[in-house]
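For reference, the structures are reproduced in the following blocks.
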Structure 1
Amino acid sequence: MDKFPRVAGALFLVSTGAYMFGNGLLDPMLSRADFLANLYPDRTTVFSGTLLVLINAMAVAAIAMLLFPILKKHNEAFALGYFGSRIMESALLTISAIIPLVLITLGKNYISAGAAQDSFYEMTGKLLLEAHALLFQMSMIVLSLGSLLLCHVLYRSRLVPRFLSIIGFIGYSALLANSCLAILGREIGSVLYVPGAIFEIMFPVWIIVKGFNFQHRSRD
């Protein structure tokens with residue numbers, strides 16, 4: 001079990017990297033005004049981005065499985081909550097990743113359809129894009145809530161230095177606020193992602209290099 005934290009840390013970095021590169025490929029494709037006309041011709045890029053997002057989803061589930069037996073020794077209820085949230089996040093990301101693949105087929109039909117059918121395909125495409133965005137924000141809400149439980153366990157157990165847990169509290173609270181605002185149509189930009197991104201780099205690097213402090217038993 002001593003190796004679990006380091007493997008989980010590596011998967012945190014894999015997850016972050018896979019999502020960043022995957023989203024970097026997909027977002028420009030899905031943000032175009034004429035996205036339906038371009039998705040099928042650029043399907044290789046869409047497939048590559050989707051694969052990376054799916055790698056992220058698999059890494060998320062694996063992190064949950066690796067950390068659960070460690071966290072449950074300190075707070076079983078919160079450990080179970082974190083485990084469930086990350087499995088749910090993985091499922092939401094997987095469903096979200098399927099949508100660009102559906103849009104490829106829709107785009108192919110859009111290209112071959114007559115002008116009379118354009119409005120149908122455009123409306124369907126926009127609905128799928130909205131579903132894609134909603135699923136992502138839902139996954140971020142689930143991630144935030146579960147990770148706040150993680151940070152609580154880390155803070156109380158001192159498995160890592162408490163300053164890391166505090167950064168996590170700030171980061172996931174900001175992410176939760178951002179995702180809730182986005183669903184309400186009031187997204188304020190990427191600035192609220194920054195504290196969470198800092199935690200998701202510092203925390204895995206720490207546990208890869210140092211591991212967890214299994215000797216400390218805090219009662220406060």
Structure 2
Amino acid sequence: MSRGTRVRVFPDAEEVAAYAAATIALRINAARAYDRQLHVALAGGTTPQRTYELLAECEGSWKHVHLWMGDERCVPESDPDSNARMVRESLLAGERDEPPVLHTVPSPEVAEDAAWLYGLEMRERVPDVVLDIVLLGMGPDGHFCSLFAGHPVLRVAHAPVAPVHDSPKPPPDRVTLTLPVVRGARFTLLLATGEGKRESLARALAGDQSIPLALLGDGLDEVACDVAAAPGGG
């Protein structure tokens with residue numbers, strides 16, 4: 001992991017979510033002030049969901065904001081496992097006169113089709129396929145998006161989006177942003193909460209390449225974690 005990765009430690013998960021929401025809101029407001037589009041990739045998970053709930057309370061136009069899914073499970077959007085559904089029920093739940101554009105994964109039940117179509121849309125809509133913000137969660141094993149240790153999808157070098165089969169976490173079929181896209185974003189923020197994340201986070205920050213998170217290298221700008229997840233904490 002790059003020495004340039006900033007690690008910020010907060011007392012609890014609520015403070016982590018509040019910091020993430022404030023950080024993203026600041027960048028959304030700055031893009032509005034300069035009248036430019038902002039492309040944001042979102043994560044699934046409990047702490048990101050709380051971040052979205054807090055962001056939903058922010059005022060002002062978001063018509064310049066494009067929301068993308070960092071990964072998606074191959075289930076219908078009506079399914080409780082759908083990340084798009086979670087985003088709609090949290091970030092987009094409130095009233096906003098000028099809401100953001102949510103780019104959901106088409107045909108999510110078929111991983112190859114979904115990845116191909118979503119990749120085409122991203123190439124068409126995101127200049128140079130460089131996202132402005134990527135928000136990440138992480139699993140206890142150090143995976144992010146749906147990029148798992150030892151999985152062939154980690155080797156995808158050119159496509160912005162890839163299908164995932166045989167995921168170690170259910171459901172087995174998924175669609176994910178690829179490592180080069182995440183690594184190439186202008187700003188990448190990882191949220192990590194809970195004692196179960198501590199060991200993998202510490203190993204990733206120490207540069208253990210067996211942990212997927214460590215493969216981001218200089219592409220991980222900031223980590224916001226609670227005391228329980230902080231290396232050496234608890």
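Each reported figure results from applying straightforward, stated rules to the coordinates on display, with no laboratory input. It should be emphasised that the depicted structure is a prediction, and the values quoted were computed from it without experimental measurement. Cβ atoms are built from the backbone, for glycine too; each structure is taken alone.
Using Rg and Dmax of the Cα atoms in Å as the calculated read-out, with 19.5, 70 as its value, let me know the right label among 1, 2.
For Rg and Dmax of the Cα atoms in Å, the value 19.5, 70 is produced by structure 1.
If helix-only ellipticity at 222 nm (-39500 (n - 2.57) for each DSSP H run of 4 or more, over all residues; to 500) is computed to be -28500, which of 1, 2 is the source? Of the options listed, only 1 reproduces it.
Can you tell which of 1, 2 yields 15.5, 49 when Rg and Dmax of the Cα atoms in Å, for residues 67-106 alone is derived from it? Computed on structure 1. When mean count of other Cβ atoms within 10 Å over residues 43-50 is calculated for each of the structures 1, 2, which structure yields the highest value? Going through 1, 2 one by one, mean count of other Cβ atoms within 10 Å over residues 43-50 is largest in 2.
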